[in-house]
Every structure is written in C-alpha cells, then in structure tokens.
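Structures for review follow.
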Structure I
Amino acid sequence: MNLPLSPAVPMSSAYGVSGAPGKLPCVVIQRQLRDTPVLVLWYKDGARLPFFTLDLRESGDKKEFVDHDVRGRVRSDISGSFLAFDPLVGSDTGIYKCRVDFENSPTLAALVNLTVYGKEAVVVVDA
C-alpha cells in the first residue's frame, strides 16, 4: 500500500481490539474560528471514493452515506469529529483520511493509522 503522504496533513494513531468498539478522531486545525463543517468524508488506504460521508449541508440535519461493506458497523457524531466502529474487525486496520469541507474556510484533511489487534485466546486448563 503506497500512499502519497503530504507533510502538511497531520497523522495520528488509533488502536483497537477486534470485536470491540473503536473510534477514529478527525483532528483538523481550522484557521478561521467559528466556521461550520458542511461535509465530512472518510477514505481508507488511498481509495479514490469515500466509504463514509456525513452531509451537514441541509439545515443541520445530518445525512450519512455508508458503503455496504461497513454499513451497520460505522457511524459518526453530529459534528463529524470522529468515526465510530462497532465492532472493529481485523480488516479495519489501515490508514484512514478524513476530509472536512467548511462553509467558508478551505478544505482540511487528517490521517489516522488504525491498528486492530486480534482477541487473545484464553486457554483454561482443568487441573
């Protein structure tokens, strides 16, 4: 997986356990305060098309568009500041990009490197 990474795009890390819920933060630093996000898009591993879109353009009503591969497991809060997975699965591991379009400010983006660990098996030995 070769992703063109720009030094201007911040990257954070997130970790989770397969089968448990997890959250990815969308940490963008807005230069113009009090601007309103109107569209939040999430991409995985350099994909051209987003797998999750949060549309906030219509009078504060949130509309979600979710790829069928993650439908029912992925959601966002009303502001789009994070993406929640419930449950995480091993194939969720990857580099995610969130892109935020604002009413007046330029578009901003951030990267999150998600690592999902498998559940460790517990072996009970009867003595």
Structure II
Amino acid sequence: MRASEIKLPEKAAIATNLLDQARKSEDPMLWGEMAAVLARDSGMFRTSGCVVLDIARVSAGLMDAAIIFRPEAAELDLGVTLAMESGALTGDFSGNPSTGNARQLVVANPKLFREVLKVLHPFRGRLPR
C-alpha cells in the first residue's frame, strides 16, 4: 500500500466526516461552510460515513486525503497505523502529530498534508473543543 502522490488540493480526492458533525453541533453552519470550502478547493469531495474506510482508501492511494473530526479511539488507532504504513502523514488541523485522544485528524501524503492544512487554517479558531 502506498499513499498517492497528488500535491495540490484542487487535484485531490478528499474524504471527510465533517457533514456528520452538523447533526451534533450547536453551530451546524460552521460544518457546512467548512465542507463547502473543501468541496470548492478539491478535485473530489466524498463522505462515506466510515472513518476507517476513508483512511484505508487514502492509505491505498484510492483517495488523496481524509479530514476527520472527533474520531473514535479504535478508528484513530487503526487509521493511524494504516496511514503510517503507507507513508502518509497524520496530524491535527494545526499539523501537530496525532495522539490517542485527538479531536481532529488529517491524513495525506507529506506534500498534500501541508496544503490541506492551509485550506483548514481559517477554521482552526472556530472549531469546538
């Protein structure tokens, strides 16, 4: 397994669970706005409803990035292991390495990872803790 070589978000296929967060949030418009920005700035935008599947697709090179909010501990453990084995980077929306209690997760190849963080930057201060 190997992560893709795509370097720019506008050419990337991005998987996310951000729209699922709108149902559980006091500010559903935030999640809609974030999803709209990602959809506008990416080549493909997809929501599968299964975090581990999204990360596995990134790890296999079938998708280029996964942007996950509030991953479950088991999803985080499995997903980060798969991603690291494929050469992908994992971290929070600020670029910090992922930890066992992470509330945010970005998975992408090293060059795309940095570019995805730039797209997410305007939302960092607005996200719930």
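Rule-based calculations on the coordinates, nothing more; no lab input. The structure presented is a predicted model; accordingly, all values stated were derived computationally and were not measured. Cβ atoms are built from the backbone, for glycine too; each structure is taken alone.
Here FRET efficiency 1/(1 + (r/R0)^6) of positions 18 and 50 (r between Cβ atoms, R0 = 25 Å, to 0.05) was derived from just one of the structures I, II, and that gives 0.95; the source is II.
Out of I, II, choose the structure whose coordinates give helix-only ellipticity at 222 nm (-39500 (n - 2.57) for each DSSP H run of 4 or more, over all residues; to 500) equal to 0 when calculated. The correct label is I. If Cα extents along the principal axes in Å is calculated from each of I, II, which structure is the one that comes out at 39, 30, 25? Matching structure: II. Of the structures labelled I, II, one was used to calculate relative contact order in percent (Cα under 8 Å, 6 or more apart), giving 30. Name it. Structure II accounts for this read-out.
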